[in-house]
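Once you scroll down, you'll see the structures, which are given as structure tokens.
Each value in this text was obtained by applying a stated rule to the coordinates, not by laboratory testing. What you see is a predicted model, and the numbers here were worked out from it, not measured in a lab. Cβ atoms are built from the backbone, for glycine too; each structure is taken alone.
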Structure P
Amino acid sequence: MRVHEPPGLRFDPIATEVIKHELAAISEEMAIAVSRTARSVMVKSGDFAASVSDDEGRLIGQGYAAPIQLAHFDAVVASLRGRFGTSFQPGDVFVTNDPYAGVGHLPDVFVIIPVFLDDRLIGFTHAYSHHTDIGGRFPGGMSSWARSSFEEGIRIPPVRLYTAGVRNDALVETIVANVRDVVTWIGDLEAKVAGCRRGGEQLIRLVESRGFEAYRSCCDYLCMRSAETMRATIDALPDGIYRAADDFEDDGLGTPDARLRIALVLEIEGDAIRADFSGSAGQVDSAINLPFTMTKSAVYTALKVLVEPDTLMNAGFISAVDVVAPRGSIVNPVHPAPVSGRAPLAFFVLDLVLRALAQAAPQRVPVPGEGGDLMHYASENGQRVALDTFFGGWGARTNCDGIDGVAPLAFGAYGTSSVEILERETGVIVDTFEFVADTEGAGEHRGSLAVRRSWRFPDRGDAMVRRGRLKPSEGLGGGQAGANAGTQVCIGGEESALPRQTHVHVAVSRGDRITHQVAGTGGFGDPRHRSPNLVLGDVLDGKVTVARAKSVYGVVVDVANRCVDSEATTALRTVANPNGD
């Protein structure tokens, strides 16, 4: 998408700064409207987004959204404009969940409203959220086991939900006839419509008060500024070709010894960067395929860690980055390839991009974080549906530890689902929610600990566990790997481990239990260079055992006196590092 040239004398830096913050406030107000009126636990935990585009469909500021969602907004509005041209009218509301129109997978439902002032299109407001169900063969609509798009659920191309203010009841009735947990589904849809309408009202007020030319001048500038910042960041990196490749160890169907190659060539020349996935495997007959829009989002998210924190991820930011993947590949599939279980591969691609960037900027790129693991449960009658996402935390950074138990940077404002809300609204009981000691990736700066969560079910039904990582989270700069993820089940009183797969389905009855542990994250730097006082703090907090402190970090902790035995630690580290390195 093009970025306009600087608007010259029309540009007013003070007015632009004011309008920039007014646009941010509009996105925040939209987010408040969505979160306070939605029904599902997923929205309450942050799995939604709201933002604004200008009259050309350019994303102006990401608003309340996670970086990993960036490319979707631009792609969905572009698909809408490509389908309907200029036939928008006041009172129209559009809806889509089509992965081949820019959406991530079918459970992600977008609402888009064109905004008019005096019959002039001035922009678009849009909101998305992950719905607890979308119909189809598998409850939740995000299993890797779907063999084609037609098994995944109801696919909604960009269509009018409202035409000039009149609701398309036939469309709503069709959706209701195909999804589980109808009340929650429709409640979340109406919440997004309310949020977009609220944003539209505020956008009209902004343009009325500031004038259309000033507003458009601001949009031009914000896109131009993000593009310039991104290009300056790239220009500061050393030119070169940086490669990262690894095998994704699940074909989505549980085939033993599956290996799907994901290959990245990252080329930096001047202020241009190109991420080329041409060496990657072809699309597969299971739903782990990654829509190209989400492949691009993974690249943009990785690059975001290098730019100034206040840089807006908008159309200008996107324009500075070239992403290439062959059509028909696993990272750019073509319809009817299923994509509902694409998230673990998205995390894998993000990991690869960060590790390629770390070759160019080893002191600036953090270890990728952990999270996005989840449990989905649907009762036999479809009336109880629970979707519970929780996170392990950040990977180690180049100058400090990862943060335990929070969503990684890629997930922005996401949070772990509230236990109280989950239990009250779904009947699922959370028996365990805890950090797991000695699971961090050791390093001079350690990674986050693994987090364990256990669910007990109220009725017969189907449960699914999504595991975001199949391999341990490797460290950077000499840091060690974090502990890997794992899942245990107790069915009818019998304990067993679930297979090491991205998506595992389990038939459960009342009182059965699933326990899942999110992976720990990798560390950064040599563990023997870690401050003994930091190791002591982790031991006293129960995050690292005395034995691990000694064997891995070379720190002897005197628990009785709550201190480090300095002489023993110096002696141990001297023996472990005879050259003093």
Structure Q
Amino acid sequence: MIAPQVTIVDGYVDEPAHFGVPPYIATYPRYVYGAAVDAGVDPAAIRYHTIDALRDDRGRYSDVASADLLVYVGGMTVPGKYVGGTPATPDEVRELAWIAEGVSVMGGPIRFGVGAQNAGAQEMHRDMLDFDHVAMADIEAAVFDLLSGGLAGFTPRYREADEADRWARLGAPVVSAHPFPPDRLICEIETGRGCPYRCSFCTEPMYGAPRFRDPDAIVAEVRALATAGIRDFRLGRQADLLAYGGDGEAPNPAALERLYAGISDAVDDLRTLHLDNINPITIVRFPERARTALATIARYNTPGDTAAFGLESADPAVQEANELNVTAEECLTAIEIVNEVAGWRPDDSHPRLPKLLPGINLLHGLAGETDATYAANLRFLDRVLDAGLLVRRINIRQVMAFEGTPMADTGASIAVAHRDRFRRYKRRVREQVDRPMLRRVAPVGTRLDGVVMEYHEGGRTFGRQLGTYPLLVAIPDERPLGSVCDVVVTDHGYRSVTGVPYPVDPGTASQETLLAVPGIGAATAGALKTAAAGTDPAHLATDVADPGLYFGD
């Protein structure tokens, strides 16, 4: 072993809570940790901190100051409101560099550019932020080369396939240093990278043609993470999971079967197995292979899974100007197929979320956008709703113009000019599409298992399941943060639900909780509270359509 002390600071680099994942640990810090170990660093000499942990305890900055190598992984490619952690601000990143006495290097999505704030319609500029080095390719490769070369320097490069597999496995132990314990974290798993398409705003083509990791290597990484206590996984680092193991365009159902079966076998008490991106054009161009692949995913995954569809725009003019690869009509066909093949609910005594549903990504501020673009998107969403189809969530955002992409020439000028129009349109979607769709996807009585309580607001507790795009759930009273309970849905907001803990215990439940159960008024709530212990709630809650959904059998 060699002597250097390495400190990794994680600036939160993925998707915001209102449509992204709950507390999780991405690939970047895990790969960096694994690369450092592979370079010969003693694991005991590696420190890992999230930016939130540093904010909460300034004493942790001593690890930043004393490190021989400070590694900052950060940046973001998606704007929004974060719950599980707040991304580092440019000023905070500069402070890390000022405090560091050793060599400092930054990488991750930050290499694509830095915005002044966490919002869309931002001009993204690459800023050195006073670090000694910026890894303009893979940060983990830079760390390995720096450490292997005595911290003298490195040449930016992308990691080799065998390096990724080795570092992913060696990096698993870092999860124990995260502020959230392993059983409250979801781990992002990279299945491959690169994309055959060249959409104007996307950074994925910078990685070149699609290349996929071997299923056995992914399973070995998952097994190592399970050994470290992780039980929740998201296959999220890819442009199109449906193309996994093939030529980057056509599905390879056999490869997906091998991957999903291997992960299921590797984790005895697997709680969450979700995915992120699927390209709808893959489903349209290869419908039979796609159906087989989707059926495989739905057989092994856990309920509530979401396949993000990058429609981006239903306007043909915008599609052409930005080289988007799927039309609104094709996307509608893909939504229908996913609903048909994978949108079934597990056969259970309680209604559950469907196994796999599409999500829709709509991006504004792209080249060619006009008022007609907003009208086209609204017509498309109305067609989805009118057809009775299910969509887990609709992600509407404004473009972030990253250096190195064709959109860098256009910048954020269109998004800024259309900002007021964008706000009116987004409000219309939330009010007229999101709420009725949510009622369809998670009707009253739907049970959500393992909801983690995250914050208090207005006398209520808000929480989410671990998973991809989990529903935000409001519970009528204050419960201990970090606690976990099953929840039954009782009402709907625009993008969230209200629910009561399952099973409701009338003897201990608050008045607010009892009143949240559909069919219970003040008189019934009072009777339930004063009933003798052991009294069957069904005898008193006669106006509740199915008491077993709320009080248990």
Structure R
Amino acid sequence: MTTSELCGAIATACKDVFKVQVEPELTRPDEQFGDYATNIALKLTKELNKDSREIAEALTKNIAAQDLSIISDINIAGPGFINFKLSDTALASDALEIHPFQHYEDKQVLVEFGDMNPLKVFHLGHLYATIVGDTIARLFEKAGAHVERLSYHGDVGMHVAKAIWAIGRHIDWDVSRLKELESDTLKINDQMLNLKTIIGFLYAQGAAAYEADPNAAHEIREVNKSVYSADREDVNKIYEWGVNKSFVYFDAIFEELGVQFNKRYLESESAPIGTKLVKEHTGTVFEESDGAVVYKGEQDGLHTRVFINSEGLPTYETKDLGLSILKARDYPKADASIIITANEQIEYFKVMLAALKHMEPKLASKTEHISHGFLSLTTGKMSSRTGNVFGAQSLMDATRAQVQKAFPNTEVQNDVYLAALKYTFLKSRIGGDIVFDVQDSVSLDGNSGPYIQYAYARARSILRKTKLAPAQELEEFSEGERSLARKMGEYEAVLEKATAERMPHHICIYLYELAQSFNSFYEHSRVIDDPREAQRLTIITGYASILRDGLALLGIPAPEKM
């Protein structure tokens, strides 16, 4: 690979000329200055007590003497930046071959995401985490890792009790009436609901009653105890029904998004394991406080959190400790365990991992928490039918409807729908908030998933029109060809950066810029019936391959026609 050869040449020059060991870094300067640049001379100024320009001149002379075929020119800019211009052969190699970067070869990476809870709404945050998590998993797979996609679901806890209580009240605790809730449409409180929305709607009623009515709150707490002890048949039946129906619906959404999981974990499985762990370490890692068991996070610069409440029930923190143990049991050779949740859980995870570090330091050290921001909508017209939390299904339905309106070709509608939905989530840096505009998500005029799909389809259309075969060997690049090839050659570095930072938006930015580079090239460079047609067909073939590969990493199809 070109970058490794350049870095090797720079390191050799530093050792030969100044007897220093370095790990050079390369950047991409403006095209007018070259293809790569290094500031190594500026970095060595203090260590060598020499002028940076003088250092750069000495290094440049040594690198030139190495006579690397990949370099066609070296120049020094400013106080000592060394710029390299690649030979056309090297540039073509970078542009036309997608080199695998197997940094995680033979590594096992666990990626946990999409942790929606049964008996609650599958909301926008869950949708965001699912799309982001699947893409990060794809990046690791591209880097050679064996990836296990995991999900974790809260099937016990107060949220479950609130939903069960509301469902029980609605059917007068007559479990034979649960079938009534499975109707295609059901009117409750003047709202038309179906099974996709009714469970979340009733959960919202239970949550509201818990806050407003002390009697309801007491009843819900009793239901919660019964969920853990399984001592009430009506509660058990509603619980089993609600959990089953929730997962059937969740799985339908995953299938629609093209996301598959390797294993599903439940809080009912992790809770007893976590509880046992906390009790075993109470008095050392944890301590009792007002009838509860807590971890004093202040010792780590954090805050105190409850792990077992005053009623003797485990909190989310304890369940997550149990989940860590379950993962280690099921995947003992895992090299990394990545968890993706919303930003609001950042401090929570810091405390949980701090506690885990005292008991299982190796397990804590390979656990990484990635948090995403809040998602809002540009329109207030789409109100939630399931309480004050906007359901993901509503956004998905609205996006699909917009695609059907904008793209009458039914053969591509599903592909475009996935592009519109996923790309809008992925094009923003993880951690920041997102505003989702349904109309913009399907537009072909801006930075959207359908725009990248159209760019690919356009390239494939050009290739279908020709009667010539692409050139096997390339001639010297024209100015336009070289500029496009230079941009194509950045792809591998973008993949490495996106994987290292766990930031898929780098791929989105690159694909959009690449498509714009092609538009500029195509505007000034005829392809069909041009004397350079065969050469340009080779470049366009490579360009289309990069677009297809990048879209695949985002979980987006690349239709041949649009």
Comparing mean projected area of the Cα convex hull in nm² across P, Q, R, which structure shows the greatest value? R
Rg and Dmax of the Cα atoms in Å, for residues 212-275 alone from the coordinates reads 11.7, 35; which among P, Q, R: Q
Once Cα Rg over 2.2 N^0.38 Å, for residues 260-307 alone is calculated for all of P, Q, R, which comes out largest? R
Given that mean count of other Cβ atoms within 10 Å over residues 228-235, derived from a single structure, equals 18.2, which label among P, Q, R identifies that structure? P
Among P, Q, R, which structure scores highest (criterion: mean count of other Cβ atoms within 10 Å over residues 156-163): R
